[in-house]
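Coordinate-derived values only; no laboratory data. Because the structure is predicted, anything quoted here is derived from the model rather than measured. Cβ atoms are built from the backbone, for glycine too; each structure is taken alone.
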Structure I
Amino acid sequence: MKKIIFTILFILLILLTWNTKIYAEDIKLEKVDYTESYLKWLELPENERKQYYQPVMTPINLSKTENITTYSLFNAKLAISLQDEFDLRDVIKVEVKNQMNTNACWAFSANSILETNLELMENETLDFSEKHMNYATARSSFINGEINEIGFSREASDGGNPYISMAYYTRGQGPILESEMPYTNDKNNIDISEIYGKEVVKQVRSYEIFPSIVKSIENGNITYTNGGTGNNLITYSENQVQSIRNKIKEHIKQYGAVSAFTSDVNFNSYYNTSTHAYYCDDKNISMNHQVTIIGWDDNYAIDNFNTNNRPANPGAYIVLNSWGESFGDNGIYYISYDDVLVEVYPIGIRETSDVEYDNIYQHDIYGGNSYFLISMKNDIYGANVFERDVSKNEMISQIGILIPEETRLEIFVNPNDGEISEAKLEKVTQISEKLPPGYHTIDLDMPIKLTGNKFAVVIHALDSNKVFVETDDDAFYKYAKSERGESFIGISLDLWADLKDYSSIKESNTNLCIKAFTIKDEENVTSNIYEVEGRYIYKIPSNTTVKELLDNINIKNGEAKIYEEEKQLSNSTKIKTGNTLEVGNDKYYLAVAGDINKDGNVNVIDLARLKLHLINMNKLSGIDLKAGDINGDRNINIVDLSRIKLIILNINL
């Protein structure tokens, strides 16, 4: 019997290795239930929806790996660093702006969290254009009937939400400086040319989506949930609420302000004009105003709130409004922790930089607004295949990914064609620490040269079975487009299904939220002796000295120097795999043929690593892969194995 079972398992293993595609029904892909607030918003008449802010479709949940015990430990650690009161205005300059008679508060809030991040992290004071964000994301708010083909299903006179502003940033359309397109107090149509040709001055590399805390208040008792419905409804404990709150506070202190929702419906009923304190306990109130949390006061007294409408607990967020300095305390007011909206869909920017790319490849021009999960697994693979202009010399330098829950990531690339199979995919980097829910730009260990008219990017989420998608099954996102062969879901590097094969997606337009950022390959370094591919120089014989290498390369512009980490090497030093050649601002990575373990020698350890790669036991990646490609044919096979043996035996090739 054991022999029969072993035979069956062996046959199944062979079948799995033979088949590189599966049918969609073989993977049970489920759509996460909508949020309660989104369902309520859908019930509004279409003309009323435009007066409110569209809630996100699906909720961000607490990490599935965390429990009450870990929350308590987390709180204990944060208690050391988080004071009872904190105000960004005590650390940086926080500008108070005025949206005047427009509905663009969502754009003001987004730019405020970006501006405070730059001020806090980079000591850089910039003022970004809200008008450009508002019109660049609108569809037809332009004279002569012009259409913005990448506009959302909204007009400049409508509201928005945080995901629209984050999509504007991450798709490479903004931000631009306020001086490039100053704000005006109107909702008039403009010439469409005004939104084009502007200089994008910063790259938003990362933002975090915090779990929502949705409150239901009955007779003074508060119930906390994530706002989900059906199987996706989660009820939070007091400890869990405090943990989320602490994460928001820690973000404000470390990275800058956080965007939040509130309402101006019956505003004066919930607002104390003398103390500038606000608290709303109506769970059915509509979200129609976006503000910015810049601090907190845990001891903010209950007595500060309206006599007839006071929270059960002390404490409030310090909130920046966009109604000018004449409102509140010079533009600032205080919203109770118990307020029903203030902790719904908070978002904060974690990392920015100067623009570090030349081109973006993306299928999710509108950004993520929903996500799917595979119930049969604890991890998930996602792949996007992109077409490119082969007349351009490009290298992938960064990958952008939107994730719905904490996870570690592996990233693979096939730079030569659009095939997604383990044999064609090269592992380019791994993120060993869990990234928080939200968007992240990941630098590759080294830029990868694109060689074909198609290329593929694959992500493997090790701790999550969910993927963010852009789908047209949503009011603001109705113009999203997708085609067969663009986005795939997988359960391994060789088992994939096209998103278009799923019955729930066939009639819709749905793509994964995976972007590829490229830089120009200027080909500043060439050689008649070594292989030069992108930023790799490989097929360098063992025992090659620095002088010998420099004598055998051609530099178009600049002076070449060779380094081991930060130490410049002398001419007589022997090259090791992992050394770098620097020419101006360009860095090239050197690979000595056979020196896989980077010690400058070729020995049995390198031979063993090559063998493990060939039997799929421990795949080589990056510079190690180039060191294993001894004959420089861009493949590792039995020929390379034979050649490394000859090198070890000191037999000339």
Structure II
Amino acid sequence: MPHNDPAVRLAELRQLMAKYSYEYYVLDEPSVSDAVYDGLMRELKAIEAEHPELITPESPTQRVGGRPLSKFAKVEHSSRMISLNDVFAEEEVAAWVTRTEKLLPGRTLEFFADIKMDGLACALIYEDGQFVQAVTRGDGFVGEDVTLNVRTIANVPLQLRDVKEYENFHRGRTEVRGEIVMYKDDFAALNKQREAEGLPLFANPRNLAAGTIRQLDPKLTAARPLRFRAYDVLRPDRSEVPTNMYAYEALRALGLAANKQATVFTDLKGVMEFVHHWDVARHDLPFNTDGLVVKLNDRKLYDELGTVGKNPRAAVAYKYAAEEGTSIIKDILISIGRTGAAGPVAVFDPVVIAGTTVQHATLHNSDEIARKDIRVGDTAVIYKAGDIIPQVREVLTELRPKDSQPFNMEAELKRQYPELDFERPEGEAIYRVKGATGPLLLKKALEHYASKGALDIDTLGEKNVVTLVDAGLVTDLADIYGLTKEQVLGLDRFAEISAAKLVDAIQAAKQPPLARFIFGLGIRHVGSQTAIDLAKRFESIEALSEATLDDLLEVEGIGTVVAESVVAWFTDEDNIQLLKKFADFGVEPHYEAPKAGVLSGKKFVITGTLHTMSRDIAADKIRALGGTFQSAVGKDTDYLVTGDNVGASKLTKAEKLGVKRLLEADLLKLLDT
């Protein structure tokens, strides 16, 4: 299980992140994405914020990166190549603006914003306009001399363009800072060529660009389509570059590529419009990016604010929603899909992926779990496949609890579904409910969905369900809403009137009460009363689908078994698509708060058979008058209504708890009131 000792967790995180930092900053061969590292860093910062006494000098929060490689000559930077504080929301940008305004009272502020490129940071040194040296970022203080390799990059000018307006840049030392990148199209073409040659594919443009620059043979660098894009220019006399926008104008005039998207704003509104625009438009850029840089345009004010630790006060990096993140797996549940397939689901602490909060991910099957060695208690790398379905990319075994055990699919099936038998057909990776076929399960599910206790579609009885499923017109619950009279008329059982009656009844059930819809979905262990409790607590199917185990356990009467079943159902890929299909057909479950009535605050249990009405109808009448219908006698039950053939256990329990007993006639009097 996950560690509860913050000191132990911190030690593990620091050790693992030191390894990742060395791979990223020194070897340029990262084994994980930036999003994974950022996720671990956020967890580390959170623990240190809560336990500041545990902060140590070697913590990744206290330094930039690792040592440079020894195979290239080390070069000390003229000034530190700093990193920026990350922000992830408009509120954080607004807070930064407020702090800046307080530090510079009465000043007119301009904000410079630009695309943050995902490449290898590098500084180009020019003496009297001639290119003389290229130095990698390294640890920010000391980088590595990669001059011979950078000289091979076609868009790096070996001599600055002679422009009269910027002729001072040709005198003495001019340092240009920027990113070495590989464009997405070039990367795709290179991988396509390697695939044709039977060679292994490269992972991503950033890794390839960094790895290429670190090659000892410049000929290999020359063979790769790298580009340099500048974002800053430094002069010994800093007053020569008064603003960041001036720097970009100078860079482009001198012959260096610099982003044309860069813009100056006078207020937060303009900055955030720029942020939101590029959140969508960034996918059309030729290079990869994970956010924007926002800083004061006036460089004198920028310098005046100085730095805190390793971060300047006058700039922030706005990070777009990560496509990956890390979280600790709390449990592995198994959901049963509409075909009887058993699908394992990882449940973990909530994490934001691609702009949405996720807390569970499909694990596909037992073979996939074994291949990735996924266990309860593991720290997992979560991502969204196609930006839709959360999945586990890998687990960080370095952070695995020492008492963890491999996941046993068969043992978990027996534990979670003791009443069912499962089999794994030969040649398949999926366990299925023994003796159940997809059409058989669908027929039962559709009968339940249309039943009186659920959506009450009286024309959709057993025989009509069988006819529709066998004809292939219905492959899931939502398909009924797409039926047309013409389709139904083609079936043996239907004539003009009966076909129209069926289709009309189904269409009339497009705005069902939320509780009935939840019950109709057939979620294991969710009866009509539990569905009512869930509807009352969450008030929409969307909110229920996003509920965590802890959220569900807060609902009165819901225990661990029911909560796990609900989470598993809403995590199943088939069910996710089913809900989307319902929505596409215009099905909109609605919640109506219970109205006050003469039975408000009173709780009823019914046992035995009633003569005048069914138990479901009696329950509806009780609720309509403000009462609560319960499935079992408890301490808070007010009345036990008894009909014929009463079970002794409920009577005994009611008597023991002092619950008042009512006959059917007594109930009718209350309902008539």
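General remarks:
- Taking Cα Rg over 2.2 N^0.38 Å, for residues 173-412 alone as the criterion, the largest value within structures I, II is that of II.
- Here distance in nm of label points 7 Å out along Cα→Cβ at positions 213 and 629 was derived from just one of the structures I, II, and that gives 6.9; the source is II.
- Among I, II, structure where FRET efficiency 1/(1 + (r/R0)^6) of positions 85 and 397 (r between Cβ atoms, R0 = 41 Å, to 0.05) as derived comes to 0.45: I
- Origin of the value 13, where relative contact order in percent (Cα under 8 Å, 6 or more apart) was derived from one of I, II: I
- For -6000 (helix-only ellipticity at 222 nm (-39500 (n - 2.57) for each DSSP H run of 4 or more, over all residues; to 500), calculated) the corresponding structure among I, II: I
- Between structures I, II, the calculation of FRET efficiency 1/(1 + (r/R0)^6) of positions 389 and 517 (r between Cβ atoms, R0 = 25 Å, to 0.05) yields its largest number for I.
- Structure (I, II) behind the derived value 0.80 of FRET efficiency 1/(1 + (r/R0)^6) of positions 205 and 477 (r between Cβ atoms, R0 = 30 Å, to 0.05): I
- Structures I, II, by mean projected area of the Cα convex hull in nm²: label with the highest value: II
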